[in-house]
Structure 1
Amino acid sequence: MNRDGLNYEIKLIHKASEIDLEGKFTKYLVLTDRNVYREQKDFVEEIVKKYDAYLYVIDAGEEAKSLGVLENLLEYAADKLDRHSLIINVGGGVVSDIGGFAASILFRGIKHVNVATSLLAMTDAAIGSKTGIDFCDKKNILGTFYDPYKVFIAIDALKTLPKDEYISGFAEIIKHALIYDNGLYDLIKNDAAIEEVLEKSIETKIHFVCEDKNEKGARMALNFGHTFGHVIEAASHYTFSHGYSVAIGMKIALELGKVLNITDEETYTRSFELIHKYYPLEEINYEIKSLKSDKKMMGDEINFVFLKNRTAIIKTMDERKVVELYNEHIKNKKL
């Protein structure tokens, strides 16, 4: 699976033995988290054994994307590795984010591989070259754009993925179906096989990454649902999953689009129908006073993603106006 403009291969695999790391690397480090190591221990250990790699295990969850965890990882890696080494990130978005960031700054940049084991990583975090950690209560505020050497989609890992994590990851797939009309919507609606859905979802992510690698224009469409989603995720102290928060954020963006006469009725209806297939109606009663922690802020303005005619459009909005519209039209509404 590849696309002109993408500098690395993306490959769907079923077994660790299918991971093929061409190139002459002096040393290897496998990075994973405790949950992945517990549920996928044989898979992880096979990679460690195959490449005679060091193993470094971090705590699971968003809290692990911290400066302290990064510092400990870098201290370990700096002692064990050299500038010709490879970091192999085995896990979900947290692992690929922090592992990729560590690789991008260690020895002024060494290579890394993402082996995605969660649905969220498979469709989003492992692809697109974004790395980062959270800092000062702001999500992904420290980071880099840094290409992985290769990406492997470990499809069989989904068999042991808890249902709530699976549903959480599906929010990114739904987002892809709503922002880019390439047949993914119909596949999801008709309960197509997950491999077929994944391939089409990954194709969507690749499309936007190739259009706009450093997120200066078209790639901003991938932030649909994320502006409010990130605020809600942080407000819950990450008790709400990323995917669940993004699903709420997509509902809010659709509602705002309708209030502003941007989102047409047909797009609004079909979009809510797909979101509700996985995320049922609930009261949107979250207290939101500001969006200023969002990385898309430019002074007092924010690039906000709406839907119109089955595609994403990006409009520059006054941040205070967006929050005001939320409080006036959406808060305490059942969506």
Structure 2
Amino acid sequence: MSKSTDGQDLTLVGPGTVMGEMMRQYWIPAALSSELSVDGDPMRLMLLGEQLIAFRDSSGRVGVLDHQCPHRCASLFLGRNEQDGIRCVYHGWKFDVDGRCLEMPNVPPPQDFKEKVRAKSYRVRECAGLIWVYMGARAEAPPMPMHEALFVPEQDLTVTILQREANWLQGLEGDIDTSHFGFLHAGHINPDDFEEGHPARHTVSNRAPEYKVTETDWGTMYGAFRPEADDRMHWRMAHFSLPFWTQTPNADFADHVVAKAWVPMDDTHTMLISIYGGRAKGATYSSSKLKSGGGIPGADGLDYLPNTTDWYGRWRAVQNIGSIAKLSAPTRSTRASATS
């Protein structure tokens, strides 16, 4: 039986927290490589409750630093990215991607002590079109995750990001819940609307699956199974792997692989980073049948707000908590009729 403190242990991710320290032992996908250009503007990056900046220097290397300059704590987000370093606008101190102080122009040369100054920095790699950050303290960083989607040729790779206004566990729990699909995403569809062989037909035919769960060295492997009329069994297999990865059964494994990371920005905001590899079998929806491999009508993709430079300004959906609250709020005429 869980204790009241378990919720905090699982969802608080800042420095010194139980889950935050555990997540810092892994490589974390943090941004698209395409979000940073050579000598371009630095980008605010909120990750595990830390306010960071990311930039790509003149040589193409990516740096991820604490946003505060170690000199007088001015934000390096306001700095100039130039000649293989980020220069603080307050006193001109310049730092490379590893946090080393390169120049101290407001200090007379005999008093220069730049070799003793470092900005807080994290190790960075780029893989599968993403910028990855290691925030732990190991002298040797751990290996990168080995999800199959990370090894798909670039031309067959799709990466999407979506910010969620919830803690990371709230989002991940929905991803490992395979029974909600038949209600939330396909509750308006009848089984006879699907062609035989459509991957969602079984989910709608039997909305109360049974489960089999197996613990693994890297997390859990689980499946929802549903008996078929011809004495066969339909399985939807999925995986959870530490610290925040899911692999959902949304297409044929033979030609489509997926890895989804529920990356905590802080205790109440999460970036869902979805990595799709391969080419799922395409099909179209007809008025008579849902073709094998096709999508679900009415389950359209989300629209994005323009990105801003705010700490929470990246990859926000138009259909967010604020817009839903406005839609659900009663109008003046509604309130009047309700009280009359």
Structure 3
Amino acid sequence: MELLTIGAFARAARLTPKALRLYDEQGLLPPAAVDPHSGYRYYRPAQLDRARLIATLRRAGMPLAEIRTVCGLAAEAAAEAVDAWWRRVSADTAARGRVVALLVDQLSERGTTMSDTTFRYAVRCETGAVRDSNEDTAYASETLLAVADGMRGPGGAAASTAAVDALRPLELADAPPAELLATLADAVTAADRTVRAHGTDEHQPVSTLTAILRRGTRLALVHVGDTRAYLLRAGELFRLTQDHTYVQSQVDQGRLTPAEAAAHPQRALLSRALGAGTEVEADLALRTALAGDRYLLCSDGLSAVVAPEALHAALAGADDPESAVGRLVDLAYAEGAPDNVACVVADVVAA
């Protein structure tokens, strides 16, 4: 039986002897023979394909534990496993990219001289072209922006209205900016209780909620469900929220691509909502209001049918919030408006 020394095998596989020793220790690539006196390793030429596969997966960044699994599979199954792993990595990288972008944004804001701000806003809430009822609620003032989407059926409209109404006392509350998130978190807990109170033994309505509360130059964002918040800043559109849906969780785990998720029959199935589960779990974030920023809050009746590029163009091309909401609603109707459409557009302006 022809054997190669570890040095010759390493050169043929374009690896180092150190890497081969590591793969041996991990059980990934045991040598064909080991000299009992010197401990020197020898390999068969037939092991080169496995060595090259391991090396390629390592260069791609796959952990050794997952490489061990892939190497134990037949070629077709191994290809599927590598593809699923890369989807997970891509989703994680995209999520990290959003976090980093927002962090850079926040750090940049710290060096900016702040002046007091207010909102200039416009609101639209339409039934759509297909539905015969409207379970969405949209609200805006100089201190509060909010959109809620109640589950279709009995109590859905009441649930979304109750969710937004639970936040409205915050418009007059005298909480300092430093306590914004805590204040908003308490209000969301109250909103959850209110939505649950609309339930019966036979039916428990639920609602999404996405809202921004302003105090001076500080903005507190709360989000639960699949309503969304976007920020248009310096010509770039940033999505500030992550959908709390079953399909989004599959994208995050690399089991679905974003394109597959957009067409999935269960894309509207919520994993988090007011009135659902044992207690509400909302995302909270604190931001700085900069004059010139434009915010969009909307229900999935808009975001699910209008492409991000079209949202961007409509927001960037409108002279004022009223024109922007008009363009956005028109876009939803152009796509058939199969769901209720709620949107709030607000410009941050110097007070």
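Say we calculate FRET efficiency 1/(1 + (r/R0)^6) of positions 6 and 182 (r between Cβ atoms, R0 = 35 Å, to 0.05) for every structure; which of 1, 2, 3 gives the highest result?
That would be structure 1.
Check the numbers for Cα Rg over 2.2 N^0.38 Å, for residues 262-301 alone across 1, 2, 3 and tell me which is largest.
2
Each reported figure results from applying straightforward, stated rules to the coordinates on display, with no laboratory input. Just so you know, these numbers come straight off a predicted model, no measurement behind them. Cβ atoms are built from the backbone, for glycine too; each structure is taken alone.
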